[in-house]
1. Here mean count of other Cβ atoms within 10 Å over residues 10-17 has been calculated and equals 13.4, so which of I, II was it run on?
2. Computing mean count of other Cβ atoms within 10 Å over residues 98-105 gives 20.1 for which of I, II?
3. Can you tell which of I, II yields -14500 when helix-only ellipticity at 222 nm (-39500 (n - 2.57) for each DSSP H run of 4 or more, over all residues; to 500) is derived from it?
4. Tell me which of I, II gives 20.5 when you compute mean count of other Cβ atoms within 10 Å over residues 42-49.
5. Going by volume of the Cα convex hull per residue in Å³, which of structures I, II comes out largest?
6. Computing relative contact order in percent (Cα under 8 Å, 6 or more apart) gives 20 for which of I, II?
Structure I
Amino acid sequence: MNIYLVGKPRLEWSEFSRFARDEALPDGAQYMVEPPSDGETLAEIGGRLCYMSFGKGRKTNAQYLANIIGQQHFSVLEHAVYSFIFTGVSRSLTHELVRHRHFSFSQLSQRYVDHSDSKTVTPPELEGTGLTSLLESLAEQARENYRSVMELLSETSEDSSTTETKRLRGMARAFLLESTETKIMVTGNARTWREFIQKRNSPHADREIRDLAAAVLDVLVKEAPHMFGDLA
């Protein structure tokens, strides 16, 4: 399993400073003193805008967001958006992942991409049980079935277009296991990532997605500790 943080918030300081000047607020540069990440600063700006509390009762970003999270005013966290790419995960995992409907997903297509030599993701809980060799044997048989089905279907089709190949692969993928490796890009705001981590980084969650949630949390705590540190 590999995770890559490929997108994160960027605050346009010049525009925020222009807003501060236009509204006769304290210089926007004062919000760079810590400095927190852009995502954490955006969340604070959103919260302060609700009450026009800029320059009033100034606390650190860490104190401000701790108060926001303590009061469960999570809507301001939605201004910070993070995008990850996950590889080396199973289709079984992504079937659970897509249930988090506030994320946006872009997943490897089994209809467009040839899976004749696809990899197998061994469920972490199977490791050390002596069953991994059985799983790999079943996975290799599934790949062989996939290749055989593609060959048989191709022989009966006179159309070699991309559309036809996609149709044939769509049928052949029925012979692949849920443990087949896939890749997926997932985008969500900080509130959504917090919810995902709280629900999936739990002893009650499936082990593979629990490991993923823990890995995501490690990255986000380093990136934005004031928004995610309480979950660690």
Structure II
Amino acid sequence: MRAAVITFPGSNCDRDLAVAFEGAGFKVDRVWHKDTALPAGVDVVGVPGGFSYGDYLRCGAIAAQSPISAAVKRHAEGGGYVLGICNGFQVLTEMGLLPGALMRNAGLKFVCRTVRMKVATRASAYTQGYEKGQEIAVPVAHHDGNYTIDAEGLARLQGEDLVAFTYAEPVNGAMGDIAGVLSENRRVLGMMPHPERAAEALHGSTDGAALFKGLMGGMTLA
């Protein structure tokens, strides 16, 4: 299985994400934001955390219009897997691949710590390595992680089992304490916490490793 990790100006988690994919057995291609096509044979695209384009206008707004983003969108619309983490989640909502928006944290402060979050569903390749309701420890580092969506959209996400993760306790004011959501076909995941920062024992938690290993297993069987 092949993973492509995008690098935008201001990305700072791209290498971490590539290493996490490699640790789960993926062959990884690094892709620059000015590229106009993904490498042949890519199965999953990773959109990393950081501060793409300096977070000007809105977080992820400029990145969503970059040359490579059109290729990422085509990949997703063709049934490909896409994982967006933190700023990557913001990019995916700006691209229209996921519903809702990431707003300024309710406390108006940057939050950087390890938090507890709950696995809300096992019905995706990303979450099948966990048990539903399982609590895992994963770091967050964001200023605009307050997931916001209208009441109808929230009801649809919850009713269709498209909430992937929720915070075990309030972190940023997100509606429904949502930490991650899935697309309708369950192949696009956006999440604010950083599983790539909890994928090795030296990180202090390996709770994020199951996401990458589960993805590898789920894609192999798909």
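1. Details: I: 13.4; II: 20.0.
Answer by label: I.
2. Clearly, the read-out refers to II.
3. Numbers: I: -14500; II: -7000.
Clearly, the read-out refers to I.
4. On the way: I: 20.5; II: 25.5.
Clearly, the read-out refers to I.
5. I
6. On the way: I: 28; II: 20.
This value belongs to structure II.
Quick note: the coordinates plus some simple rules give every number you see, no bench work behind them. On a predicted model such as this, the values are computed, not experimentally measured, just so you know. Cβ atoms are built from the backbone, for glycine too; each structure is taken alone.
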